[in-house]
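Take a look at the structures below.
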Structure 1
Amino acid sequence: MSPNQQGLKGFHRLSVEERLQRISEITGLESEDLVCLKEFGNLQSETANGMVENVIGVMGIPLGVATNLILDGQEMLVPMATEESSVIAAVCNAAKQCRSSGGVFSSVSGTEMIAQIQLLGLPHPHQARQILLEKKDQIGKICDAIDPLLLENGGGFRDLEVRILETRGGTMVIAHLVVDTRDAMGANAVNSMAEGLAPEIENWTGGRVNLRILSNLADRRLARARAVWKLEDIGGEKVRDDMLAASWFAEADPYRAATHNKGIMNGVSAVALATGNDTRALEAGAHAYAARSGQYSSLSRWECDQNGNLVGMLEMPMAVGLIGGATKVHPMAKISLKILKTQKAEKLAQVMAAVGLVQNFSALKALATTGIQKGHMALHSKNIAMMVGAMGDEVDQLAQRLVELGKIRSDFAEEELTKLRAGKN
């Protein structure tokens, strides 16, 4: 065992201060690095230490508020956590441009999640499927008994699906537990049900249960958003037609769709992160849903209405919660939910779908008109200014200079910062 490995033995049992000392000894961190790591900001070190393993610090992400959004007739302020400079500005702009037509309208399909139970070693898989379907009522009682609190809140077991799946390793029987998780994201609830039910399934079928885990393809938990952008608000027919052509490109081509959908997730994931929800689960579900036809495609659809206006529509899985996890532990997540003024997971899902749609509008419009870089790089200029060492008022002055000259690069920024400082002396 190397000295470094020996030094990290039992690392998870150390205090945060002791971990920092060990890491410093091994990696040669400087004193200013340690000062930065010790600054936990609005998340206390004790809280952070309870959230994840081997904590040594907190990675701060800017939290902003998107304005101008009208959702189902209600004015919304939407907290978004992101490091990308143009994301929040894009939402504000796009939401403003559809206000004259009433803003964004939304709906949801429900709050049901699926847990999968994988059965192996069954010589007669069709019989096993039938047996499980016959036990549906008993399965429901077992699942509800595992999480009585969920039952008290109006949730619980809803349905059973059993699939026979042909794989490279042979035939498998896959049982789906359909569970209404209400205002929880539901991972812990459905996973516990799947694990608690596994021994009974083995007894009934004679097979061997392998995996017992939720699916992040939450296609029973869809959120939808729709908005109309009037021609006079977006720049006329040519802009509309070029945006439509861009959307059709994304529908037909997976290479374009990947970036198209990434733009949607810029907004969705930023709201998820701000509210303490699982960004990775949302992204996995979204991309799986985008490929449900057998070819990866756009999550959104764009058309004209009878008046020639541009209509955008988004439908995607949105497994989010307001109960448990970081939503109830992280102080900034709790504040973000207060800003949103929502107490229902369904409403949060609708907000996130609306943000994803207007984010998509901004990206399509930029691509179809000035190009994505003009607006993005103008906002990115402040990041470049800070990166080369600009301080205080220098940041805005240098950023403005870079935009005026159209050269938003770090090497050029260093030269301009030197000139700026020389002019002050």
Structure 2
Amino acid sequence: MDVEILARIQFALTTGFHFIFPPLSIGLSVLLVIMKWKALKEKDGFYDKMADFWLKIFALTFSVGVATGIVLEFEFGTNWATYSRYVGDIFGSPLAAEGLFAFFLESTFLGVLLFGKNRVSKRTHFIAALMVTIGATMSAFWIIVANSWMQTPAGFQIVGEGLNARAEIVDFWAMVWNPSTIDRFTHVIGGSWLTGAFFGLSLSAYYLVKNQHVEFAKSSFRISLALAVLASLFQLGTGHASAIGVSQNQPVKLAAFEGQFETGPGDLYLFGWVDAEDKETKGIAIPGMLSYMVAFDTQHELIGLNDVPEDLQPPLQITFQSYHLMVAVGMTMIGMALLALFLLWRKKLFTSKLVLMLFIPSFILPQIGNLTGWTAAEVGRQPWVVHNVLRTSDALSKVVSADQIVFSIILFSVIYTILMALFIFLMSKKIKAGPEPVITEG
């Protein structure tokens, strides 16, 4: 198999596995802040014990996320050495900022959260939880800055020629606030909130169906539901803003998202299938709705794939399907969150076993949404690793062979399988143990 394809498969494998954990960590950290804030006001220790339980879940998730993220740093220097040399001065800056200003903040205050209980005041413990959330969010920001620069590069210049050519920063803040940073950061954070919220809903529903830790589960469900409703509606807005940004900065990607071959008003497909050979998309679409969503004009002209050279088009089927799966999952989560909110208002939620059982597997929905969203964004950028600057095929290391990459894919697959099995085992153990009971005096 081609070295480029193998290298991309390896990076997709390692990045995809790693990305299961950071969004969950960010979302759970928000739940922790809410619970620690409520613990400041209560007297019986109920919310304090609740926060203690979710802190164990968070710590496990954070640990696996850190372990799996280290691999990615090395891959830039092995499989993608040309990329690292060409844009390392730029790409390395936000990654360094992430380590200095975000990861250290998060990990330091996580230590206070884990080992400071009964050694610091409740207020200090709450502040530590808040700092962990800020650190996790800042970490996501700097990672998104690096990736967004690859999507919409700005604030740089190319110096040197031929093999000595490389990109240098000429305006650091233009690089940071490149055209897609805000849209993509807010969309990723919304997805992270949903990931934590639906994990909270899932676990709480499990306890309620099993009739275990009932009061804990009801309170956790309410807190998680509040975040789920907020995040799902927030995600709808950020997704719309992100699509507008893609239409302006990466119009070919938008055409691939919706399988649009003819230049003109864009239709919005609910679902479909891209026939690249006959250059048409078959499915159910709302005429002119894509144009209306990006420009509030059903006749607004959008570029079609027929006007783009084939070597500058991304793989169409996977881009189209992953994008539409992401949207479908997002709308499903909105519907589930609003349904639960309605039933809670009607005081029927916790007596509806069918609805609660529906929420038990729901933790997988934001994970699917996150991974398909990233797939659409990254595959839809092809053939560029840095949009209109550096092709993916030119970013490869020159000395890495296909056999070496195949071996590493097999090795990573084995290690990640073991790591996931260990994660599931430890998570199951914590879930079965449940929260510690509240001990009241007298």
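General remarks:
- Label whose coordinates, when mean count of other Cβ atoms within 10 Å over residues 133-140 is calculated, return 21.1 (choices 1, 2): 2
- Comparison of 1, 2 by mean count of other Cβ atoms within 10 Å over residues 189-196 - largest value held by: 2
- Comparison of 1, 2 - label where FRET efficiency 1/(1 + (r/R0)^6) of positions 101 and 293 (r between Cβ atoms, R0 = 30 Å, to 0.05) is highest: 1
- Identity of the structure behind 39, 27, 20 (criterion: semi-axes √(5λ) of the Cα gyration tensor in Å, calculated), options 1, 2: 2
- Identity of the structure behind 21.9 (criterion: mean count of other Cβ atoms within 10 Å over residues 149-156, calculated), options 1, 2: 2
- Per distance in nm of label points 7 Å out along Cα→Cβ at positions 365 and 405, the highest-valued of structures 1, 2: 2
- Parent structure of the calculated result 3.4, given that distance in nm of label points 7 Å out along Cα→Cβ at positions 141 and 205 is the read-out and 1, 2 the choices: 2
- Value -23000, calculated as helix-only ellipticity at 222 nm (-39500 (n - 2.57) for each DSSP H run of 4 or more, over all residues; to 500), assigned to which of 1, 2: 2
- Read-out distance in nm of label points 7 Å out along Cα→Cβ at positions 69 and 197, computed value 2.3, structure in 1, 2: 2
Every number in this text was worked out from the coordinates using simple rules, so none of it is lab data. Keep in mind it's a predicted model, so treat the numbers as computed, not measured. Cβ atoms are built from the backbone, for glycine too; each structure is taken alone.
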